[in-house]
Structures are given as structure tokens and as C-alpha cells.
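**Student:** The structures come next, written out as C-alpha cells.
Every number here is computed from the coordinates shown, using simple stated rules; none is lab data. As the structure is a prediction and not an experimental result, all values here were calculated from the model.
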Structure I
């Protein structure tokens, strides 16, 4: 069972089961104080914004233009860590990754 180590929007730490082959958003939206994911993963609202820690952040595929455009409009944007969890597919290689849910904006 691959896991994701999550710091939720209230600062609480959780270990959740990662769903291989699905987006990170799928594993985070049912978590209390997890991501809102209002658009359901369509990359149109940025309510699934999270900060992915190294070394995992640098191993992910590059952000597409539409994801980067949404992220750069956020005050809480971090160039080296910000991702929309709906745009990151969870794989076995990400087992044990650490991330933090970004603040609501």
C-alpha cells in the first residue's frame, strides 16, 4: 500500500493511502481539511493547490501552461513546490511523498 504524508490545511499530519493511477486530488479530497477540488479535477479552479516537498517535486512531470497560469495568480504560489493535485498522477514511485495543503484563497 503506497502512502502519502500530508499536512492538512489546519497543520495536522496524516498518512493516507495513495491511489496509484489516479491524481493526487483523489486521495486528498476526502481527507478532513484536505483539498476542496471544486472543479472535480478539470484544472480550472486551483482549489486543490498543494506544496510538494523535495525530492518528489523535482521528479514530477513539468507543469502544463494551464496549471501554471492558475498557480501564478495565487498569492501563496511557490515556484519550486506549488502544484494542482488534480494534475499529478500518483505512481508507485511517489510512495512516501510529503506534501502540504496550500491555504485557501
Structure II
């Protein structure tokens, strides 16, 4: 696989839309665990780590919360640093709700 960060990921959490033999082979070549449930029409059922796959839900919810902020959802910022700053502000704003409640 090309373009990976310096520290290679241990696993890829993805939904059924990414269940393809080509993707699985590419991940296996990079020694990355594919945590992808098989499609319902797959003849041979593929085992995956269900507990790890459930963690994907947290990631999906986090992105959903970030996208509530209109500037992030529509990507108004032209520079990557400006966009990343907006992501940090959105997450800090989200985090403050929990700190204030405690």
C-alpha cells in the first residue's frame, strides 16, 4: 500500500460497502487486519472481530457531531491548517458540553 503514515495501522474498520477481495488482499499485503463484515450475498462467510467493529460506531458518531458545524460540513476553508483549526474548535465545543454537565 502506498501513502500510509509512518506508523502503519493495525486494522481497517469499514462497513459492508468495502467488502471486496481486492481491498482485503491489499490490506493483507500491508499486514493490516480487515475488520469488514461480509456482504449478505457472499458465498463464503468471512469472520471479523465484532467487538472491534462495534468501535466503528463511535467514530461515525464523532464525524456526525463534527459535521453539525456548517463550516466543516461544507469545507469553506481553503487551507488545511485553517480547516484543522475549525475541526479542533468544533470538537472543543462538543467536549465542553460534557465538562459543563459534570
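**Student:** Work out which structure the value -15000 belongs to, where helix-only ellipticity at 222 nm (-39500 (n - 2.57) for each DSSP H run of 4 or more, over all residues; to 500) was derived from one of I, II.
**Tutor:** Going through each structure in turn, the value belongs to II.
**Student:** Moving to a separate point now. Kindly point out which one of I, II the value 48, 33, 25 was derived from, the read-out being Cα extents along the principal axes in Å.
**Tutor:** Going through each structure in turn, the value belongs to II.
**Student:** Of the structures labelled I, II, one was used to calculate relative contact order in percent (Cα under 8 Å, 6 or more apart), giving 40. Name it.
**Tutor:** Answer by label: I.
**Student:** Moving on to the next point. Given a value of -0.71, -1.12 for log10 I(q)/I(0) by the Debye sum over Cα atoms at q = 0.15, 0.29 Å⁻¹, for residues 25-80 alone, point me to the structure among I, II it was derived from.
**Tutor:** Checking each candidate, the match is II.
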